[in-house]
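Asks: Below: a set of structures, written as structure tokens.
Readers should treat all values here as calculations from the given coordinates under stated rules, not as data from a laboratory. Predicted, not measured: the structure shown is a model, and the values here were computed from it. Cβ atoms are built from the backbone, for glycine too; each structure is taken alone.
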Structure I
Amino acid sequence: MAREPRDNRRNDRDDRDSEFVDKLVHINRVAKVVKGGRRFGFAALVVVGDQKGRVGFGHGKAREVPEAIRKATESAKRGLIRVPLREGRTLHHDVDGRHGAGKVVLRAAPAGTGIIAGGPMRAVFETLGVHDVVAKSLGSSNPYNMVRATFDALKGEDSPRSVAARRGLKVSTLQARRRDVDADAVAEG
């Protein structure tokens with residue numbers, strides 16, 4: 001079996017990396033006091049996604065900002081998760097997430113709503129490929145905790161197909177029940 005020339009393998013990696021969109025969420029400058037003064041370092045928080053349902057976040061630290069961002073981006077690509085989306089634009093159901101003191105509430109929204117979410121959560125939704133969502137952050141406004149709480153919520157997201165498979169039902173039966181419940185709620189309200 002002949003090996004590919006080194007250039008082709010590099011091009012394949014570049015093509016694979018180009019499918020991802022990355023957003024810088026936060027940069028923190030830290031100072032270490034040493035004998036001659038202060039040494040500055042930088043910590044970066046980056047969110048990476050393919051805008052088709054895969055997203056990840058990463059953290060990188062270095063003496064220079066570009067190097068910290070590169071490390072964070074690589075870390076984010078290693079930890080991608082897949083999130084099922086309804087019609088490729090919103091979440092299937094409302095979900096809560098928490099990490100430390102950070103709490104988030106994510107709600108599915110009708111078409112045309114847009115992304116109604118604060119800074120770090122907005123970056124996650126834009127890279128994930130969600131177009132309509134309403135999100136609220138409760139508790140900590142620390143970007144690290146907000147991103148981790150958002151990921152905790154997204155991990156709890158289920159598609160009707162996976163729920164039907166788990167219960168041993170057909171997807172159409174499950175969605176018919178949902179329509180009946182929605183109709184009953186409208187009739188009572």
Structure II
Amino acid sequence: MGKIFCLMGKSASGKDTVYKELLTDKDLKLKKIVPYTTRPIRENESNGVQYYFTDLDGMKELEATGKVIESRAYNTVHGIWYYFTVDDHQIDLTKGNYIIIGTPENFSKLCDYFGSDVVVPIYIELDDGVRLERALSRERMQDNPKYEEMCRRFLADAKDFDEENLTGIGKSNRFANDDLATCVKNIQSFIAGNI
């Protein structure tokens with residue numbers, strides 16, 4: 001039976017970069033789970049790579065057929081955006097190990113669906129000041145920067161990733177991203193020891 005590694009971290013903590021590094025590790029052979037979202041596609045994103053982009057009607061259709069494993073709604077400055085995981089035959093635990101980027105809420109719901117013995121949390125930590133600088137730099141590169149949404153996400157992360165919500169994520173499952181190469185190496189070792 002394979003495992004699902006749920007990679008979590010506040011916005012701009014480096015989880016997307018760590019995720020890409022882990023997927024290229026030929027020894028780990030992790031398969032990605034591509035989640036779905038109703039938010040607009042950003043520059044440098046491709047449908048089916050970072051997310052499957054859909055609209056509210058598409059999400060409701062998937063819910064009606066019982067394919068939505070878990071979903072989260074975020075009330076953004078641009079309206080409500082949904083993020084969700086779908087049972088669309090991406091995941092076959094008899095054929096390997098998987099990785100997904102998630103949140104504590106997402107992690108909990110994946111445990112409910114697949115079992116807590118199958119879903120393994122990995123939490124990336126980074127100083128809030130460094131994260132804010134990274135988020136601002138990333139947003140400035142957009143043709144239409146959404147600074148209000150960036151600030152909303154930054155503040156929402158303080159609540160979403162507070163210690164109460166991180167209950168169940170052991171200290172050994174937390175990795176500082178002060179140095180990217182060291183962080184990736186430590187997570188690779190952790191995953192190798194859990195598969």
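Asks: For which of I, II does Cα extents along the principal axes in Å, for residues 27-138 alone, calculated from the coordinates, equal 41, 38, 24? Before the final figure, lay out the partial values.
Replies: On the way: I: 58, 27, 22; II: 41, 38, 24.
Derived from II, not from the others.
Asks: Which of the displayed structures (I, II) returns the greatest value of FRET efficiency 1/(1 + (r/R0)^6) of positions 115 and 179 (r between Cβ atoms, R0 = 35 Å, to 0.05) on calculation?
Replies: I
Asks: 33 is what came out when relative contact order in percent (Cα under 8 Å, 6 or more apart) was calculated for one structure; which of I, II is it? Intermediate results must be reported in sequence, preceding the final value.
Replies: Values: I: 17; II: 33.
It was calculated from structure II.
Asks: For which of I, II does mean count of other Cβ atoms within 10 Å over residues 107-114, calculated from the coordinates, equal 13.8?
Replies: Numbers: I: 13.8; II: 18.9.
Answer by label: I.
Asks: For Rg and Dmax of the Cα atoms in Å, the calculated result is 20.6, 74, so let me know which of I, II that is.
Replies: Only structure I yields this read-out.
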